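So, here's a batch of structures to check.
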Structure I
Amino acid sequence: MAKVQGMKEKLHMPLYDAFLVPSGETFGTVMNRRDPRVLRFFVDVQNRTRLETNLQASGVLPSLNSFEARAMRVVISSLPGADVQTGEALFLAEFIYNSVTSLIVGEKVMIEMPTFYFPSGAGVSPGPGTGAAVHNHGEPNPLSTFRFAEPVTIEPQQNFRVEIMFPHEAPEVVKTAKGPLRVWCVLDGYMTRDVQ
């Protein structure tokens, strides 16, 4: 399909990427294959499923698109086989209170805060009267996320990434967590692209 010269469209299109711990492996084992202290998002998107990322190329937007990041969130899936009251809650707490999340555009840090500052705004909540407990990183509401005071602009062909770093290494309860497990980073905002 040909693009229309000089015309652009702006659409709400979140960008997301995930760190995956496959079934039968531990978080620490997978993390040690790359960097034992840092999870990097949006930098290695080849051979990934749509559940794991919606980027087509590592660290850059497709074609000559630009992006205005308006919100950022960190979403952590539930732990299979973990006791919800203790195991899952402890993993989540140790993860968000012992790590720092940074958005880097170009090689400039746009924001850097402890991970608890970026609630997920996603998750499963039990219905009233079920008695079930589900732990979420924040309220499961898309409006309950960190929002930038001013949009962070990612220009066409500009490198960007998000890093989650464990300054004192990942806590033991995080390293020993078993998959399947995913940690997503989501940049919510507006994509500007050519009209086709």
Structure II
Amino acid sequence: MEQYCVTIAREFGSGGSLIGRRLAGELGVAFYDRELIEMAAAETGFSEDYIREVEHQKTSRLCFTVHPHTLPILNAFAPGSSVPITDQIFLAQSAIIQRLAAEKSCVIVGRNADYVLRDKACCVHIFIHAPFAYRVLFAREHYNETRSDLDAYVKRKDRGRGDYCYYFTQRKWGLSRNYHLCLDSSIGVEPSVRVLTGFVTEFLRTG
């Protein structure tokens, strides 16, 4: 099978990262999620904690004289750059995603990778979602979330991801036609991995 990439976008609490990691293991390919934060920190000079804090934020369009997609990646981090920090981070992660996808087969979670790699051949784009109650419980049990406003927090995280996606891509986050497969992960982590393993294998075989 030729080199390929699987991108996974996911609702908060759907278990998308865990499913993606196990999918990569089943496929025998590299996996990238939080690792992208480490790489972006190394390339931009920002701390990992800071990148983690702002990577799903967006800035005002009023900050721009040009659209962020047109900004040269090599100039974005130059001293005195007028590019907002959130956009510097997006540009850095986008360049990293493109480089990783060109190097070897992999599974990449989040960071609008489906959009960044929209023109790449042999790329499978997946969106993972689940009922709200399932996601709240999953976040409590798997993310060790003990906050009293967890319901509101899950909604806030989803809203942030949706806004971030639209800001940088002009796409509606989670819209089915932007993905090859949308999966309800409430069937369980392991069943989800089995479904995705079969789908990716068949998609690449017939694509």
Report task. Assuming 0.96 is Rg/Rh (Cα atoms, Kirkwood Rh) as calculated from a single structure, say which of I, II it is. Result -> II
Query raised in the report: With helix-only ellipticity at 222 nm (-39500 (n - 2.57) for each DSSP H run of 4 or more, over all residues; to 500) derived from the coordinates and found to be -2500, which of I, II does the value describe?
Result: I
Query raised in the report: Comparing distance in nm of label points 7 Å out along Cα→Cβ at positions 167 and 183 across structures I, II, which is largest?
Result: II
Query - Ranking I, II by relative contact order in percent (Cα under 8 Å, 6 or more apart), the structure that comes out highest - result: I
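Read the figures in this text as sums done on the coordinates, not as results from a lab. If you're wondering where the values come from, they're calculated on a predicted model, not measured in any experiment. Cβ atoms are built from the backbone, for glycine too; each structure is taken alone.
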